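Read through the structures below before going on.
Rule-based calculations on the coordinates, nothing more; no lab input. In this text the structure is predicted, and so the values were computed from the model without any measurement. Cβ atoms are built from the backbone, for glycine too; each structure is taken alone.
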Structure I
Amino acid sequence: MATMTTFKKLTVIASLSAGLFACGDNVTSTKQATTPETKNTSSLKEAYAGRFLIGATLNDDLVAHPDSAKMQLVKKHFSAATMDNAFKWGVINPQPDDYRFTAPDNFVNFTNSNEIKAIGHVLFWHSQTPDWVFKDEQGNLLSREALLKRMRERASMMANRFGDKIKIWDVVNEAIEDDGSLRNSLYHQIIGDDFIEQAFYIANDVLPADAIKIYNDYGMTREGRRSAVIAMVNDFKARGVPIDAIGIQGHWGMKTPTLDEIDNTLTVLAATGLPLHITELDLDYLGREQFFGANVDIDKLEATPENNPYPDGNFPASADKELGDRYADIFRLFLKHQQQIDRVTFWGVTDAESWLNGWPVAGRTNYPLLFNHDGSPKQALQQVIDVGNNAKM
């Protein structure tokens, strides 16, 4: 099975070997003599080069304007990219004979032209999958065999169109509940408990032989879901089910999960032996915990001065520093686990593209990423770059 971690380790070995041969007979030369211990770069991706990929999530408008100022940020700072919605079943294929390839094609053209690793998101997800996928022409639910056939047709369509241009795929997304049970999606209802397993077999059959196939989920710091994912991965590995990596979304807050919880999660997931991908990182600066509970209806929430303190897009320097401190602490953890982490992807480029502007409170202006709404860099960006620059190689 394909792994980027193996490639990363081989790259390090090759670099060290090249350094030794370059020294000729001077075998007493050390790595420090040929490789600087720290870096000095203003590029996010360069600060973490040789450790893990740094990714961003793009949308249709961004890839339609590849020469825009925001896409220049992508070229400078990011070595991987994911589309937010364009590859989801209900977007790329909303009706049986309706295929919408403009944004996906723009995406792969951009990534391939700029040596950015393209991530396919997502083959199979209970959300944003149209009803027709699960039903026959009479509106009845499909049989197990018929749904598996449609899943294979979708995966084959993706593989045939994008081929080697996309060799990292989220195969299944969010199929496990907080308590560790399987989500009662139509995939699960129709196919059964082996839905996830069957999805990986299908992906393995049709994607490029060296494609990296990921199970991706949120809330991995929660014991129930995390333990279930670990049990599933260990079972898959024991039986030869072709899974290559674990995706940890990383939609986190300013205080939760704690650093210890993140550290422990990375440790126990890495113990499966599979590489880890941080797939959807953002930090909800304004917070959302207060909006959930038995007496809260999030559909009726409105933005107020209390829950929307910076509506004009001006993020105070003190808040920027606080955000940067939290990101810096998290990236130090990522560096601690760099041998197990292959990629860290932010869920957006600038704050303007973030889903947190409208959830869970419609109309809020949030600040979860490293670039402001206007595309200007935050202090937090430099703090994260500094963590990478100052860490010894």
Structure II
Amino acid sequence: MEPNALSSPLEGIQVVDLTQLLPGVLTTQILGDLGAEIIKVEPPGTGDKTRWIPPLIGSQGAIFCLLNRNKRSLTLDLKSAGGKQVFEQLVRRADLLVEGFRPGVLGRLGLGLDRLREENRRLITCSITGYGGTGPWKDRAGHDLNYQALAGLVSQGAGEAGGPGVPGSQVADIGGGTWPAVAGILAALLQRERSGRGQAVDVSMADGAALFSVIGYAMAVAGAPGDGPGRGPLTGALPTYGLYRCADDRYISIAFLGMIEKKFWIDFSRAVGRPEWTERDMAGETMRRDLATLFAERTLAEWMEILGHDDMCVAPVLEPDEVPRHPHMKERGLFFDCERPSEGSVPAIATPFKLSAQSELVHRPPPMLGADTDAILEELGHDRAGIETLKKLGVV
């Protein structure tokens, strides 16, 4: 990818990154894609947990590779006195600190966020936690499934025996954590341009996930609560909004909402040779059976050929490894290879928006553990003898 002569939006912004898992690592990768300098602080010896989680691509975990480009790696023991001193040096010159510890962890290390912001009044801190920095559940452990459950998402999707099912993607982590964090950080940076002061950005994955339940919530507050898992119009109850098996055991997705988009349903009915369906009730089990019978007559590829018109709300159900090969996804350039100097290229997924004044530039491949430690310490004013002393003490 050729660099653009124009600067990146966040060029000159320095970020101290203490995160190791979703959603934090994706948050900082997006900021890096936008031109910020990301200094990833990792424990000496072990580093980010995802570095070693299989499957590996060379010596690095695949998950790590896809979530850590455009970052520099600094190893630092935050529990040691020397490590805390180096960390405070970093933060004094930083624009942003991103962390994903439970509330109070940094304070117990003597690195409380309020104090750090007092020492650097332009510092923005972003804390990404499961349940936020306030409330009775603020100290509670959890993962994506728990946050989706509390937010009302899990109850809407069907699983076995009519009960709710485990979601197939990390909606709370990425949708409820990463993107609110990016938005909050950008808003805080903009406000700092006006006020000259940084502030705290408090991101709760459960809060963010709740917004994904806005349609279900709208129904509930209007006195029309759902009838159970998979029984809402957009979660399985409507036959014309669902998944169907084709003759080759592949699946196709269809999404026709007759109450607001009758034209699309009319076009579909005519394309599949069922013009009489335009006058039928789109709900009910009879329609579901008729659609199942219809799609079982041809392969997925055949149906996609028949339903290739732009006004058809249909798409193939693809496996993750098929997505980069789809012609549309290839044309969009979402998937690309990121070159590593010593271990070859690794697959990458671009930040999913395009700015006309910025090229899609990858500045750095996923870093090796501690690869930038010496350089960063030198930038902070440490001489060679001091760096060697920090290494001998296990600080870096």
When FRET efficiency 1/(1 + (r/R0)^6) of positions 363 and 379 (r between Cβ atoms, R0 = 25 Å, to 0.05) is calculated, the result is 0.90; to which of the structures I, II does this value belong? II
If you work out Rg/Rh (Cα atoms, Kirkwood Rh) for I, II, which one comes out largest? II
Among the shown structures I, II, from which was the value -9000 of helix-only ellipticity at 222 nm (-39500 (n - 2.57) for each DSSP H run of 4 or more, over all residues; to 500) calculated? II
Looking at structures I, II, which one was distance in nm of label points 7 Å out along Cα→Cβ at positions 243 and 355 calculated from, given that it came out as 2.1? I
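Kindly point out which one of I, II the value 1.00 was derived from, the read-out being Rg/Rh (Cα atoms, Kirkwood Rh), for residues 219-306 alone.
Values: I: 1.09; II: 1.00.
Among I, II, the structure yielding 1.00 for Rg/Rh (Cα atoms, Kirkwood Rh), for residues 219-306 alone is II.
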